[in-house]
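Following are the structures in question.
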Structure I
Amino acid sequence: MTPGHAYAPAWWHGAVLYQLYVRSWRDADGDGYGDLAGVLAGLDYLEWLGVDGVWLSPTMPSPDDDWGYDVSDYTGVHPELGTLEDLDRLVSAARDRGIAVLIDLVPNHTSSAHPWFVDASASRDSSHRAYYVWADPAPDGGPPNNWLDFTGEPAWTFHEATGQYFLHNFLPSQPDLDWWCPEVHAAFGSILRFWLDRGVAGFRIDVAHGLYHDDQLRDDPPAVPGDPRARHGLLSVHSMHRPEVHDVYRDWRTIARSYVPEALLLGETWALDPAELSGYFGDDDELQLAFDFEFVLAELTAPSLSAAVAATFAALPDGACPVWTASNHDLSRAATRWCGGDESKMRLALTVMCMLPGTVVLYYGDEIAMEDVEVPRERRRDPMTRAGRGGRFNRDRARTPMQWSDDACGGFAPEGTEPWLPVGDAARRSVAAQRDDPGSTLSLVRELLALRRRTLSGGVAPYAELEAGPAIWRFRSGPVVVEANMSDAPELLGPAHGAVLLSSRPHRRPDEVRGGVRHLEPFEAVVRLASPHDAG
């Protein structure tokens with residue numbers, strides 16, 4: 001994309017998206033929460049960084065039991081974040097800079113405060129009753145089946161007033177919609193058109209693997225120990241991951257194609273089997289992008305990451321575009337989870353990810369190697385992962401305010417404001433400290449994105465894994481070769497071929513790399529031009 005011009009068809013091929021957690025990006029009004037005005041103020045930074053699009057975390061009205069993923073109005077903006085007019089201004093200003101804006105869409109469930117559920121729970125005969133999944137108690141009076149929610153608790157809550165259970169794969173205040181109901185389909189078709197008519201470039205679709213449930217409400221079977229698809233000891237083959245979901249995406253793709261340029265559908269697809277992941281692309285008539293969680297959950301080793309990438313490329317349909325990311329709002333940050341706070345490892349991880357063919361999604365702060373922040377129990381805001389409800393990783397640690405500068409609130413909010421979550425070590429890592437330092441991680445990422453645009457944009461470049469030792473991941477990506485030493489010892493590469501374009505190692509001297517690289521330092525990655533010696 002070119003700043004000042006409309007983005008091109010299939011602009012996401014080779015592009016870089018930036019996941020922006022709005023409440024933690026920048027607080028413009030001093031209430032402690034990030035907002036759309038703060039995002040608008042940060043567009044110049046995103047343009048300078050070189051991203052092609054932003055994915056905004058939920059912006060719709062919500063009681064915030066799950067911080068926006070419990071929607072109470074699909075065609076509005078949360079008043080703490082701004083107004084519809086603010087979002088319109090943001091979309092327009094971003095487009096002028098050549099940056100596409102995606103918004104989060106949550107079709108699996110609503111908030112219990114949504115008017116649909118308020119009406120549905122009024123009586124068994126209400127007009128919206130069929131919008132949700134209701135079932136009579138089991139013979140013993142308990143839940144209808146063995147389905148468990150995200151936290152490991154029963155996925156059913158009994159509704160005293162109407163004498164039935166309702167389904168929720170997440171919190172009880174997030175009742176699941178019933179996609180067997182035609183009116184739900186029609187409602188979401190209208191919701192998509194509402195936002196596309198306002199100029200958004202597309203949607204990141206929450207729980208894209210969910211939506212449908214087994215219409216007979218059969219029990220989920222027990223999982224074999226070690227099965228990566230297991231959730232609390234069960235395989236969620238009846239409570240989600242249903243084949244009927246593909247009909248939804250074929251319908252939505254038809255809507256997407258009615259806009260110019262075509263709208264983007266990016267799915268949160270928890271499918272750890274590459275063959276299952278490939279199904280979400282259909283015959284180029286479903287999602288255009290689907291997150292690859294096998295890559296996200298791999299280890300930062302050459303065998304683990306290279307195997308995940310190879311499996312994805314082997315399974316995807318011809319012409320499909322993979323999407324790679326290392327962090328998001330539900331997981332520990334890559335700088336902590338993969339790298340243990342070691343910035344050299346994070347620089348390597350960013351280099352290999354940013355030079356893979358397809359689409360890359362950066363999580364805000366990854367570009368400065370932001371780490372998880374330990375949030376004291378009394379300041380935790382995420383009910384889904386608080387201790388005592390599933391005992392899971394506390395997601396607040398990866399949602400803390402963006403570290404813009406080293407002042408008391410990290411430059412996130414006006415002086416004297418208490419941010420909604422504590423700020424990390426901004427004195428150690430911040431945009432201000434790194435922006436003018438050519439050896440910083442931020443400068444490396446900006447250089448990577450520029451190199452990516454020059455070499456990998458405008459299509460899905462061919463990928464080939466190249467022979468290397470067990471500690472090195474070596475692959476060809478379009479016109480370049482990436483060589484990454486994923487060990488704590490120096491590694492020899494043999495004869496040098498191809499001019500080196502970039503090294504993840506800060507300040508590597510030009511005379512070391514002018515004619516190619518014969519060795520790699522611990523946790524160093526280099527990008528060089530491919531040569532005739534680089535056969536796949």
Structure II
Amino acid sequence: MTDTPTLRPALPHQLAASAPLVTVVGDVLLDVWVYGTSVRLAREAPAPVVDQSYDVFAAGGAANTAMNLAALGARVRIVGVVGADEPGHRLRTLLEDGGVDTTLLVEDPGGTTTTKSRIVVGDQVMCRLDRTAAPPGVEALRDVEAALSEAVRDSRAVIVCDYGAAVHRDELVGSLAEALDTAPDRPFTVVDAHEPQMWAPLRPDLVTPNAQEAASLLRTDFGDGSRRIGTVTAHSTALLHRTGASRVVVTLDRDGAVLVDGSGLLHRTWANPAAEKQAAGAGDTFVAALALARSAELPDGSRLSDAHALDFAQAAADVVVHRLGTSLCTTEDLAAHLSDAPDVLVPAHELAAEIAELRAAGARIVLTNGCFDVLHRGHTSYLNKSAQLGDVLVVAVNDDASAQRLKGPDRPLNELQDRAGVLAALHCVDFVTAFSTDTPIPLITALRPDVYVKGGDYTPEMLAETPVVEQYGGQVRIMEYVSDHSTSLLLERMQSGSRTVDPPTTETRHPVAGPPTADSPTRR
């Protein structure tokens with residue numbers, strides 16, 4: 001097995017900077033996620049009644065592969081067929097908004113677009129409703145076939161995503177094989193297909209069947225769990241022969257993936273699986289990241305090995321498999337995932353969108369803020385009580401500059417990312433964001449929490465935030481100060497070497513007229 005270097009957080013950005021041109025040829029579809037609540041059964045049948053709250057639309061199938069490529073920094077164009085219907089128009093818009101070139105996405109005038117709609121209550125997918133498109137018309141297929149030569153031209157990589165629908169045609173296999181063979185610089189070719197043997201004439205560099213597809217290809221039983229690795233290795237020669245590929249990557253869901261060639265096992269990865277299968281399209285993310293990693297150039301002009309690219313792809317799949325819905329793995333997502341200290345801070349604009357969706361689903365939003373420099377029992381007690389006031393707790397943390405203005409030149413002791421990381425690890429905290437102003441008023445205005453919570457011996461009238469919250473109908477709640485637990489007291493104990501320090505007799509409070517200064521710090 002190959003010994004590959006450790007993936008570094010800078011790697012996703014280095015590959016994105018190369019911006020290779022990748023063409024995706026495949027079956028596109030529209031994923032629909034319908035979120036709602038359910039508290040009763042229907043009268044006419046023993047079935048749950050779902051009160052629809054909101055919908056989320058996402059590109060699926062080959063379109064999801066293309067979207068993930070674009071999110072990871074590739075230049076992407078897609079070849080496929082959509083119907084002349086509302087789902088088709090929506091799908092094209094999603095692709096274009098995601099940075100994918102849809103010039104070669106053929107619209108079939110008499111066709112429909114495949115949609116997969118999932119009904120979700122809480123975090124549970126209740127059912128899936130499929131609307132499968134009829135086979136495309138003859139003219140649409142001719143247009144796809146004609147587009148292949150242009151699609152391959154100048155591409156660093158070509159990915160075939162065949163799920164047994166529009167592109168599952170022998171004539172398309174022949175046309176694409178000819179286009180690849182006549183290309184001035186043959187692109188790196190990946191086949192992701194339910195029946196990969198059909199695309200053997202392409203002589204692909206990689207095929208990426210899952211365990212079920214590989215077992216069907218070999219007409220054998222793979223068994224369960226990690227035993228499948230030995231089965232794949234034992235049949236590596238047969239896999240290569242039947243797919244026409246140079247190398248085969250078999251994805252084994254919870255057991256990662258294995259890379260084989262004619263000599264046997266080259267490399268394997270270990271997955272970080274989710275507790276429950278709630279995500280869709282993690283395989284698309286895997287294939288997209290794998291193709292990007294093999295086709296992009298590093299700053300020194302070199303390219304990643306197959307084994308190193310496989311680790312990269314596994315990391316990208318691990319990002320999305322822990323999310324509900326059809327998700328994308330961006331360059332920033334992957335860099336954070338590869339970091340020893342991942343960025344848990346949610347940018348304010350992204351947080352506002354998340355909160356809007358949660359509120360639409362009926363959630364009660366709670367917001368609190370502070371420096372949280374050295375987390376202690378006073379903080380955790382306060383945060384747990386705050387979380388009990390609603391359904392979602394958002395903690396806004398002063399950035400380093402604003403914390404220094406509030407606390408003095410020697411603070412904060414811990415940098416923003418470290419403070420945020422500790423807060424995000426608490427079970428009661430749902431989101432952590434940062435703000436740079438002396439008060440969180442701009443953030444309050446953007447998020448409009450149902451409850452704004454402050455800790456200490458304040459009264460609502462003492463807070464500059466109170467009029468802002470009350471103006472839109474929110475509530476201000478004060479959590480009782482936990483005596484003898486504050487960062488200042490903790491620091492005094494550390495400096496004096498004693499276990500107890502007399503609590504201060506007075507405390508400076510937040511003035512209504514404006515924010516505190518470094519000379520009169522507010523305890524957070």
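Of the structures labelled I, II, which one yields 50, 27, 21 when semi-axes √(5λ) of the Cα gyration tensor in Å is computed from its coordinates? It was calculated from structure II.
Once mean count of other Cβ atoms within 10 Å over residues 58-65 is computed for every structure in I, II, the highest value turns out to be that of II. Hey, Cα extents along the principal axes in Å, for residues 258-361 alone derived from one of I, II reads 46, 27, 24; which structure? For Cα extents along the principal axes in Å, for residues 258-361 alone, the value 46, 27, 24 is produced by structure I. I have 22.8 for mean count of other Cβ atoms within 10 Å over residues 66-73, calculated from one of the structures I, II. Which structure is it? Label of the originating structure: I.
One of I, II was used to compute semi-axes √(5λ) of the Cα gyration tensor in Å, for residues 146-425 alone, and the result was 45, 21, 19. Which label is that? Structure II accounts for this read-out.
One of I, II was used to calculate helix-only ellipticity at 222 nm (-39500 (n - 2.57) for each DSSP H run of 4 or more, over all residues; to 500), giving -6500; which? Derived from I, not from the others.
Assuming 0.70 is FRET efficiency 1/(1 + (r/R0)^6) of positions 50 and 306 (r between Cβ atoms, R0 = 30 Å, to 0.05) as calculated from a single structure, say which of I, II it is. The structure behind it is I.
Rule-based calculations on the coordinates, nothing more; no lab input. Just so you know, these numbers come straight off a predicted model, no measurement behind them. Cβ atoms are built from the backbone, for glycine too; each structure is taken alone.
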